[in-house]
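Read-outs: derived from the displayed coordinates by stated rules, not from any lab. These numbers come from a predicted model, not from an experiment. Cβ atoms are built from the backbone, for glycine too; each structure is taken alone.
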Structure P
Amino acid sequence: MTVEMLRDLLFWSAVIHMGLLLWWVAFFIFARSFIYSMHTRWFKLSDERFDAIHYTGMAFYKVCIFVFSIVPYFALLIVAP
């Protein structure tokens, strides 16, 4: 695998994962009551705990995207232009 192929892989990985994160945020904003009713059928969750779980998950996912896709992509851009 060449450096260019790895850069392309990291770029498209970041694009796809950011798209999934934006989809999650949009779905959470526009269909929160549906998601909440679906989750409360299975688990006993308060509104505050439900929000905390989702916001923590979104933050963790965003950090993982930056650490594993975006930072290595820019590192490869700097090292091998």
Structure Q
Amino acid sequence: MPRSASLPAHVLARRRRVAQQIRAARLERNLTQERVALAAGLDRASYVRIEQGQASPLLDTLILVADAIGVPLAHLVRE
């Protein structure tokens, strides 16, 4: 997996967009980062990095986050 610094700008932009959609879905449901992280089996720091677009989560992690928030996976990765 390439480091973030070597990824094309459009890939980083999409990662940020997914991160924004995760945050928006969480806030729409009045959930805390801690609650989502716990329900997804993540530590809060790891979840925060995902939500800030600083980490590129595995598909399995995205599924767990979607389940924790209570939305379909497609809701988090739509364009």
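When relative contact order in percent (Cα under 8 Å, 6 or more apart) is computed for each of P, Q, the one that comes out at 62 is P. One of P, Q was used to calculate P(r) over Cα pairs in 10 Å bins from 0, in percent, giving 17, 37, 23, 15, 8, 0; which? Label of the originating structure: P. Looking across P, Q, the calculation of helix-only ellipticity at 222 nm (-39500 (n - 2.57) for each DSSP H run of 4 or more, over all residues; to 500) that yields -19500 traces back to Q.
Sorting P, Q by mean count of other Cβ atoms within 10 Å over residues 51-58 from high to low puts Q first, with the largest value.
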